[in-house]
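Throughout, read-outs are computed from the coordinates displayed, never taken from laboratory work. The structure presented is a predicted model; accordingly, all values stated were derived computationally and were not measured. Cβ atoms are built from the backbone, for glycine too; each structure is taken alone.
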Structure P
Amino acid sequence: MPSKHDHRTFVNHAVKITVLAAGLNLILAVRLLAGPPFLTDDPEPVDFQHWEAYLFTVGDYASGDYNFDGPAVELNYGVLPDTQLHLIVPMTTVAGEGLPTVSGLGDTEFGIKYRFLHETNGWPQIGIFPLIELPTGNSSRGLGNGQTWFRLPLWVQKSFGPWTTYGGGGAALNSAPGQRDYPFGGWLVQRDFGKHLTLGGELFAQGRDTDDDQGFAALNFGGSYNVNEHFSLLFSAGHSVAGDRHTLWYFAFYWTW
């Protein structure tokens with residue numbers, strides 16, 4: 001028969017795991033706003049009948065807790081002209097100082113990107129990219145949101161020779177316990193250095209996604225190295241400059257065909 005000490009130890013571990021699951025679940029929204037390799041996305045869909053695939057890792061370290069997705073897979077397909085289907089399936093790991101590490105399937109992301117205005121000399125290209133987050137991760141272990149939620153952004157892009165700038169924003173709608181709706185937005189500038197290397201930086205911000213946080217603004221820098229016309233390496237890293245403290249990173253292998 002277990003002793004009182006064993007019972008207290010079990011209860012203490014159970015409480016720690018519950019706190020970890022609840023606390024780290026609050027920061028999942030940060031990793032779900034990734035437009036490879038940045039948080040800000042663009043309006044340009046995959047070409048008609050073409051595929052994109054990413055094998056990636058992405059992480060967020062915040063006040064002693066971290067959320068890490070990897071390995072994770074993103075697939076995009078140009079199902080119609082100016083229309084892209086999008087899917088992300090991640091393995092998620094969450095942990096905190098002095099608390100056990102928990103890993104498993106995370107929430108699944110599905111979306112449709114639609115560009116309704118093409119870029120001209122005088123106009124940028126503009127598109128929408130509604131996303132639905134399906135609760136495939138175990139929320140009691142901190143691996144998911146626990147309920148389906150949505151993001152509804154609009155993105156704008158314009159190019160000037162080797163320079164490209166894009167950005168926009170929208171709203172996240174999340175009715176899961178402990179969560180709240182919030183606005184988000186960002187803007188990015190990047191430059192091509194020949195055929196192989198592209199580098200850029202962004203400023204991204206989002207509002208409070210729970211009653212206990214402040215929201216944040218972050219600077220992020222990164223880019224891509226094109227090994228050939230079908231394969232690239234993508235990377236970025238950044239840190240918050242206002243609000244909640246976050247250290248962010250992303251790395252991916254990218255294929256297109």
Structure Q
Amino acid sequence: MSEEAYVKHHIENQIATVEFFHPKSNALPGHILAKLAKTITEMGENDEVLVIILKSGGDRAFCGGASFNELVAIEDETTGKTFFSGFANVINAMRKCPKFIIGRIHGKTVGGGVGVASAMDYCLATQYAAIKLSELNVGIGPFVVGPAVERKMGISAMSQIAIDANTFFSPEWAKQKGLYADVLETVEELDKAVNALAEQLCTYNPEAVKHMKQMFWRGTEDWDELLMERAEISGRLVLSSFTKEKLDSYS
């Protein structure tokens with residue numbers, strides 16, 4: 001029996017752990033993106049929660065990015081914009097969440113997954129957590145996730161990985177550029193570090209954390225509109241003959 005995609009969460013000792021999974025390298029189809037955004041928003045509003053850990057299931061990739069099957073199925077601009085707006089909604093939910101979000105990045109991260117990692121407040125990773133922005137390979141670009149990646153890593157690093165779309169950049173490189181706070185050797189060490197940090201954050205004043213989040217994200221107040229505009233660009237480009245031919249060649 002094939003494993004089914006899911007988003008689930010549990011709360012323990014005021015720590016909410018949100019986990020997503022997809023059998024195809026933890027790709028992110030529309031319904032998973034929608035549930036992920038909704039769950040993050042709900043955990044942010046839950047008074048029993050002081051900190052959020054965001055992780056993915058399985059022991060291979062952290063996130064394979066956009067769902068290939070859904071990209072291929074897009075046949076009009078409205079559907080395209082709706083699909084790419086799913087990434088916008090997740091990033092904006094993370095941006096607006098009044099609690100700190102810790103990223104547990106255990107494996108490779110591609111495309112939209114790099115955007116999700118960039119929207120974390122604090123990312124911890126393993127030596128297997130290489131990153132790649134592959135969008136230009138299929139004739140689109142990292143338009144929706146770009147602002148989050150640029151904010152976290154700077155325009156120089158963001159443009160480097162966006163242009164060199166065939167290359168996986170090492171976790172050490174991602175740490176140097178500010179995406180990861182630390183790179184651990186094993187998943188066991190990663191979990192230990194993530195849990196220790198989450199417990200530490202639970203000792204902070206929630207009101208102070210809320211104001212810190214607002215301070216960290218200052219200057220992104222236009223992202224509700226900006227990311228939707230970017231989703232529209234991606235939704236239009238995915239219909240181009242260039243992209244359709246590229247996607248057909250991969251299928």
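For structures P, Q, calculate distance in nm of label points 7 Å out along Cα→Cβ at positions 147 and 219 and state which one comes out highest. Max of distance in nm of label points 7 Å out along Cα→Cβ at positions 147 and 219: P. Assign the value -15000, calculated as helix-only ellipticity at 222 nm (-39500 (n - 2.57) for each DSSP H run of 4 or more, over all residues; to 500), to the correct structure from P, Q. Working through the options, I get structure Q. Can you spot which of P, Q the value 25 was calculated from, given it is percent of Cα pairs over 31 Å apart? Derived from the structure labelled P. When mean count of other Cβ atoms within 10 Å over residues 35-42 is worked out for each of P, Q, structure P gives the greatest result.
Comparison across structures P, Q (criterion: relative contact order in percent (Cα under 8 Å, 6 or more apart)) gives the highest value for Q.
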